[in-house]
Structure P
Amino acid sequence: MKYYVTKERFDELKAELERLKKEERNEIAERLKRAKEYGDLSENSEYTAAKDEQARLESQIIEMENIIRNSEIIKKTSGKGIVQIGSTIEIKRKDKTFKYTIVGSQEANPESNLISNESPLGRSFLDKKAGDIVKIETPGGIVEYKIIKID
């Protein structure tokens, strides 16, 4: 699976992975060391909790390494004239105008007007150009958007 991310998000993921590998692993190793000092591991709840946390952390590290390995950095697309991942679009629905940036699923944040290329809305705009009418089926019926501008 390909993950589309901006350069900034890619750098954030790498920094977070480094933090998990260095700081979090060291903290859990310390917890395990302290818990072993309490004696019998079979009835040691601190040891069990630390082992569970260690398993969760290792799983998170593997997932982040996979995302980083399979990431493709979004390149700015201005001037191409069609909506692609990385495009910022201005659209109109009835009398309201909206502005969205199409991003990969790892960065989607609708509250910040960042919509995923995999979402029904984002997917509907891909490969369209300014002036196109895009019809999207929603639970409330068909909604029409007109693409005003592509940056």
Structure Q
Amino acid sequence: MHLIRPWLYIGKVRETGDRNIMYAYKIGAILQLAYPANHPSIESTFIPVEDGIPLQPRDLQQGIEFAKFQKAAGHNLVIGCGAGISRSVTFTMAVLHETEGIGLLDAYEQIAAVHPDAMPHYMLLKSLGVYYNDPDAAKDLLARVWSMDSSIE
């Protein structure tokens, strides 16, 4: 799992499904985007999101609202998907944008600084641009994601 903020993690489905890992990290809530994750005493929401398919605005809004509610309640939250590199990163970018008022590109760069494998799919980035009425966001984000990836030797 990748610590993004003291209250916010990005994880893989294997991690969010493991009760011992969730308790070890003191997770109080799970936003799972690949498969439901249900553990006693941990609040969870499952939003089925396919990688590479445009996000529905209602799904993005539901995930953001869940995260904001969990943060306000003082819960540690993990946002998880299959591999923890695309869908969960996309939602985490939106959550940081909403909770901290930072730009989507800044959100991505802060995530990538602690999670070098972060690689949101272009269609998910494009969905963020549509959701926030910023058509250039996907292009700028994609350019940044690939420029960071190409610098790896």
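For structures P, Q, which has the highest computed value of mean count of other Cβ atoms within 10 Å over residues 87-94? List each step's numbers first, then the result.
Numbers: P: 17.6; Q: 28.9.
Once mean count of other Cβ atoms within 10 Å over residues 87-94 is tallied for P, Q, the winner is Q.
Looking at structures P, Q, which one was mean count of other Cβ atoms within 10 Å over residues 23-30 calculated from, given that it came out as 13.4? Among P, Q, the structure yielding 13.4 for mean count of other Cβ atoms within 10 Å over residues 23-30 is P.
P, Q: which one has distance in nm of label points 7 Å out along Cα→Cβ at positions 15 and 111, as calculated, at 1.3?
Value 1.3 for distance in nm of label points 7 Å out along Cα→Cβ at positions 15 and 111 corresponds to Q out of P, Q.
Looking across P, Q, the calculation of helix-only ellipticity at 222 nm (-39500 (n - 2.57) for each DSSP H run of 4 or more, over all residues; to 500) that yields -12000 traces back to P.
For structures P, Q, which has the highest computed value of distance in nm of label points 7 Å out along Cα→Cβ at positions 31 and 71?
Working: P: 2.6; Q: 0.9.
Structure P gives the largest value of distance in nm of label points 7 Å out along Cα→Cβ at positions 31 and 71 among P, Q.
Here P(r) over Cα pairs in 10 Å bins from 0, in percent was derived from just one of the structures P, Q, and that gives 10, 29, 21, 16, 12, 8, 3, 0; the source is P.
FYI, it's all coordinate maths here, none of it is from the lab. Owing to the predicted nature of the structure, the values given are computational and were not obtained by experimental measurement. Cβ atoms are built from the backbone, for glycine too; each structure is taken alone.
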